[in-house]
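The structures considered in this document are given below.
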Structure 1
Amino acid sequence: MATISIADMRQRVGTETIGDWVTVDQAMIDAFAETTGDRQFIHVDPVAAAATPFGGTIAHGFLTLSLMPRLAASVADAPVVEGMRMAVNYGANKLRFLSPVRSGSRVRGRFVTLAFDERKPGNFHHLVSFTAEIEGQDTPALIAEWITLIVV
């Protein structure tokens with residue numbers, strides 16, 4: 001990963017990056033169900049889920065959301081801010097789940113830097129438009145504005 005200055009990071013507003021495809025398989029869905037306690041049949045029972053309009057099991061919306069860091073880490077040319085001591089999730093704006101992710105589907109992240117603002121000395125809010133795309137589908141799984149706090 002390349003390191004860039006704060007000034008160069010500000011210049012990246014409007015820049016789009018795309019990560020690698022990640023397969024969301026039933027084992028991942030089952031592990032998420034176990035972790036969260038959300039064992040609704042549309043996620044964990046392939047036979048019952050086959051009788052729904054989904055035609056099979058689907059990933060939890062929050063599973064897809066939780067993949068944001070993994071999808072972001074797969075972006076080959078994602079820069080790191082020079083002198084960064086840490087980056088932490090700060091929150092999300094305008095989160096919408098638009099299309100189900102069927103078991104076995106592949107998703108990838110599309111990221112657009114919307115803002116990089118200093119909130120107090122050494123603390124920056126990095127606002128990114130995040131789209132979780134589903135391979136072969138026009139409608140994404142979700143869209144959100146993702147806020148990361150970057151401390152230098």
Structure 2
Amino acid sequence: MVDVLTDLKIGAPRDDVAAYAGNPDNATEWYVNIKEVEWKTDRAVKVGSKVAFKAHFLGRKLAYIYEIVEYDPGKKMVMKTADGPFPMETTYTWEEDGPGLTRMTLRNRGVPSGFSKVITPFMAMMMKRANKKDLEKVKEIMEKK
């Protein structure tokens with residue numbers, strides 16, 4: 001099992017950070033590994049919506065479809081995928097952390113199979129590093145607005 005939790009304080013209001021980071025259309029701007037996003041359902045962030053992502057990670061091209069399985073606007077979003085070599089659940093949470101401050105968390109959990117299973121410890125370390133860069137990019141974007 002891989003379970004990577006990363007968080008960062010961002011100098012912007014919670015609703016603004018959640019609206020930006022929780023919109024899959026913005027993923028290519030702040031996720032270092034995501035290269036393409038394609039909606040498979042209506043372009044609406046809600047439970048049941050499906051979004052295809054194309055990414056590069058550890059030198060490999062990945063394509064997967066996430067389904068939003070939980071959504072509390074401005075507070076939490078959970079997406080899951082069951083396809084591919086690494087079924088994954090990604091959770092975003094946004095909490096107020098003082099006036100005009102937001103603590104955003106990004107959690108990735110999954111059970112790798114095949115080759116991915118062999119490199120699980122290394123993969124977790126690389127995911128943690130990528131997640132940290134991703135949250136730092138959200139911070140940079142949101143604090144410039």
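Tabulated data
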quantity	calculated
Parent structure of the calculated result 33, given that relative contact order in percent (Cα under 8 Å, 6 or more apart) is the read-out and 1, 2 the choices	2
Of the structures 1, 2, the one that 1.7 was derived from, the read-out being distance in nm of label points 7 Å out along Cα→Cβ at positions 54 and 70	1
helix-only ellipticity at 222 nm (-39500 (n - 2.57) for each DSSP H run of 4 or more, over all residues; to 500) derived as -6000 - corresponding label from 1, 2	1
Read-out distance in nm of label points 7 Å out along Cα→Cβ at positions 22 and 38, computed value 1.5, structure in 1, 2	1
Among 1, 2, structure where semi-axes √(5λ) of the Cα gyration tensor in Å as derived comes to 24, 18, 13	2
Structure responsible for 18.1, with mean count of other Cβ atoms within 10 Å over residues 86-93 calculated and labels 1, 2 on offer	2
Highest-scoring label, criterion being mean count of other Cβ atoms within 10 Å over residues 6-13, among 1, 2	2
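Since every read-out is calculated from the coordinates, none of them should be taken as a lab result. Since this is a predicted model, take the numbers as computed values, not measurements. Cβ atoms are built from the backbone, for glycine too; each structure is taken alone.
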